[in-house]
Every structure is written in structure tokens, then in C-alpha cells.
Structure P
Amino acid sequence: MHGVNPLSIERDVRRALQEDLGSGDVTADLLPEDRAARARVITRQPAIICGQAWFDACFHLLDADVSVEWLVAEGDRVSAGQTLCHVAGRARALVSAERSALNFLQTLSATATTTATYVEAIRGTRTRILDTRKTLPGLREAQKYAVRTGGGENHRMGLHDAILLKENHILAAGSLTSAVTLARKLHPAILLEVEVETFGELREALSAGVDRIMLDEFELEELVQAVAEVDGRVPLEVSGGVGIERVRAIAETGVDYISIGALTKHVQAIDLSMRIVLIDGTR
């Protein structure tokens, strides 16, 4: 599953279930304890499906005997009205886990779908789509997995695995070169990126020997000039207010990466429906 730690999935799901169930589902208490039920999940809109492991875990952590039969694979593109899976088990477990399970599936599918839209928009160029740290609180690893499912790539997982020097860091260090020198001294093995706003800063970053340069708020013609001037010496990344209407034009300038916060922070959940039917018999 693209490197997602199963313990992280369980942690996410346990937190969600605790948030929703609290001391117990008082409405589910109306159902006989062993009453059986079945359900099917359908999507009301096209999507890239993502989050099956989180969906499954919501049911299995409440009742290990619940069965989930998927009719589509993780990462599949589905159409409106399509049935995604069948769920069967004790009715109490199905109704108690339903909301949390759908929340994960519709949010992660939305992230993957949004990412796939951007990836498709730049198809045929050399540019790759990156996410940012602008994720929903508590869902960093899950949403970054969804970005990968949608065909994008992860920028950095957090503040621990890459250095990105911005204006405030540079001001505190006294200069861009001083900031780079100190960062290299403290963390020599970690990727070092610098955000620049002018060509003077771009040239200073090149001279300082950074690993990647982020071009902030450069116009299209300036991006073309920057790509030509850098000439492949370090990867170039564009960031800052990149919408779907501009992403193709930016990619065609020849930059290596475009990072987009909207992949994870502006997602609109995919519209899913889960219909539960009580059946005769017990489990």
C-alpha cells in the first residue's frame, strides 16, 4: 500500500472511532445484539478510490467477523452510481462504524481524485506534482498516501525530513548564504531547499550549493528564464497559488516540480452512500 504503516492506519481509525462513539453508540443499542445486516456502498460521482484499508479497519476494530467484499481496487477510477463494496456482519457494528468508514473513504478518495486531475492536466510534460504540509490535522500520512494513489508525489512528510529555508529563516541567519551554511553544518544529510523571490536570490542559492530551489510567485516568462539560467544544475519547484487553470502553462516552462496545497486542504469529499439492510438470522 505504497508504504503506509498498518499501525498508522489503526491509530487513525481508533482515534476516529473514539471521537464518534465516545462511551458507546446509544442508538445502536436499539438493535438486537446478534442481529445480522448487509450493506452496499455506492458513489454518486466519479472518483479515484482511495482509503480501503481505513474503511475496512473501522469495521474490523469493532467486530472482527465483519466481511468487506470490494468490487473495485485501490486506485481504480469509478463512475457515478457504481457499487464499490458489500459489507456484511452484525448490524450494531455496521451502523456504528458506518460514518467513520465513509469519512475516511470519501476524504482520501477526494484527495486522490483531485491529485489525479492535476497530474492529468500536465501529462506529457517533464514536471511532477507535489503535495505540501497543508493537510487535515491528524491525517498527514493518510492524505500523503492518497496523493501518491492519485499519481502525485510527496514533498516532505514534516519538519523533520527536509529543510525548506524561507524568508524568516534567511532574515534570522543574516543572509541566504549564511542560512544555507548553518543548515548544512547542522543537518548535512537532509535535503536542503531554499525559497527565492528574485533572480538575485536564485543566483545566490545556486552559488550556496542547495539541493532544490523553490520559485515563489514568479511570472511565466520569469520561470522560462529561470529554467534556462539554472540549466539543470538543481531541480526547480514552483509554489504559491497554483490552480488547475494555470498548472499546464507552468509545467510547460520546464520546471521540475509544482507543489500544490489544494491537493489536501481544499478537497471536497466524494459523495458516497451506504445502505444497510437488516436480514433474518443472527451471527
Structure Q
Amino acid sequence: MAAASRLILLTGAAGFVGRQVLRALGERGCRVRPVVREGKQERFAHDDAIETIVASRDIFAESAAWWARACGGADTVIHAAWYAESGQYLQSPKNQECLSGTLRLAEGAVQAKVRRFVGIGTCFEYDLDAGRLSIKTPLKPSTPYAQAKVDAFNALSVAFPRHGVAFAWCRLFYLYGEGEDSRRLVSYVRARLQAGEPAELSSGSQVRDFLDVREAARMIVDVALGSQEGPVNICSGKPVTVRELAERIADDFGRRDLLRFGARPDNPVDPACVVGVRG
């Protein structure tokens, strides 16, 4: 089926990742039906890619029947919504609400005879001690967030094939870019240096896999419009230390002198290396 003729239902369209997925879908000529919280419809009013806007007070509280109606006529679902409050989401009990709501969405998608479903997972599902993480790396979630994502992946991996729905699961690594929460690394460093103020950082020795959210969105859309099934790593595949990334940002301002490495203690439970393997 040509991309231009596909109707994609997108949850989380107002979020950090979802808004870039919406943009990437529009660039590919897809028709999009975003599902958003009530009160956020106006921001999508002038987007030519949008077919219909579906609003909900709480998408994770909706029933399977509600989702079946919302998914009616859609070819593919991209489920980018999840609780993601910076500094809170890893340990929040709201992850269980997101899991339950996701399973009802899946049930509704099956009832609506959706052909393909793309879920959004996380690199934190893996055993992070492995360092280099491929889709064959064992899963070992260590937070309620990662556990809920693993539970969703496992449940959907069983349910969808039974009903003939193609299922892919995109595991995100360390994203940055437009719309990023101001408390996250890249936006924090940029804001401090732009203001001419010091950026207090840890040692910066941690090795991570950083990827611009716009590129991540394009990769997710490639999966949605393609035929790949099962887990997919959405990553650069390139190891970069936090120090190297911060120095690149500082070079944009010519202000490496404002980087204060070691001003904050390293988190003793942070893994030394988290890098994805593509393909």
C-alpha cells in the first residue's frame, strides 16, 4: 500500500517524540489521525496531514470499545504516548496505568482490524550491563518504567500474531532535540551556555548512544511503513561520552570554559556504557 493512501492513528502526537513522528508522517504523504488530550486540538488545526483529531481526557483510561471506534479505518497504529515527566517517569506507579491502557488500545486495534501496530519501547528494557545492546541482548528491566515496557512488549508479541496484526516495537535510546524537556542534558547545557552561565555536570565519562529526535522519528516512520516485525533499536550505533557531547555543544558557543565536569557526583547505579546495535 502506498504511503499516501495509508491512514495512521498516532498516539502521543503532542509529545517530544510524537510531534516529530507526526511531522515525518506528513513528509511521507501519510494521512494521520492523532489522539491527543482534550484542550490540545488547536495546535494541530492547520496541519495538512491530519485527517481527524481524536480527543480524550485520559487516553490510558479509555476502553477497548472506545479504541475500536478511534481506530476505525486506520491501516496502522503508532503508539507513542506514555507517561514521561522528567525526573519522575522511571519510578512512577503511572507506568502501570500506561501498561493497562496500552493493552486496551491493542484490543481495540484488533477489533478495528488494524493491519499493523508499532509500539515505542526503551533501551532500558535490556540488561544494561551488556554495554553494546542488540535486539538479541537479554531483557533485564530495573525500573517500573522499563518493566511496564517489557510487559507491554511481551503481551503484544503474543496477542497480535494470533489476530494477524503485524507488530513492531521500537526501542529508543538517548534522544535529544527540538521540544526536549529543559531538565535533560542537551537542553540544560545549551540553556546555561547561551545565558553565559556555568553548566554543572558529572565526570562526563559515561558512554551513551545519542540521537536527534527528528532522525529517531524518521526511523520509526520507516518501520511503520515497512514490513519489519519484532524489536527494533532506534539508535545511532555510535558511542559518545557525555563529556564529548557537552564539548560539542560548548563549541557552538565557544565556551568550553563554562563546562564544570565533576561539579555533580556520578550516579553510582548508572551503567558505564549504553550503546545500541543497529540492524
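Here, each number is a calculation from the coordinates, and none is a lab measurement. Bear in mind the structure is a predicted one, so any value in this text is a computation, not a measurement. Cβ atoms are built from the backbone, for glycine too; each structure is taken alone.
Could you figure out which one of P, Q the value 25 for relative contact order in percent (Cα under 8 Å, 6 or more apart) was computed from? Structure of origin is P.
Of structures P, Q, which gives 1.09 when Rg/Rh (Cα atoms, Kirkwood Rh) is computed from the coordinates? Value 1.09 for Rg/Rh (Cα atoms, Kirkwood Rh) corresponds to P out of P, Q.
By the measure FRET efficiency 1/(1 + (r/R0)^6) of positions 195 and 219 (r between Cβ atoms, R0 = 35 Å, to 0.05), tell me the structure among P, Q with the highest figure.
P
Which of P, Q yields 12.1 for mean count of other Cβ atoms within 10 Å over residues 27-34, as computed? Let's see the in-between values first.
Working: P: 12.1; Q: 20.4.
Matching structure: P.
In this comparison of P, Q, the computed figure -10000 for helix-only ellipticity at 222 nm (-39500 (n - 2.57) for each DSSP H run of 4 or more, over all residues; to 500) is attributed to Q.
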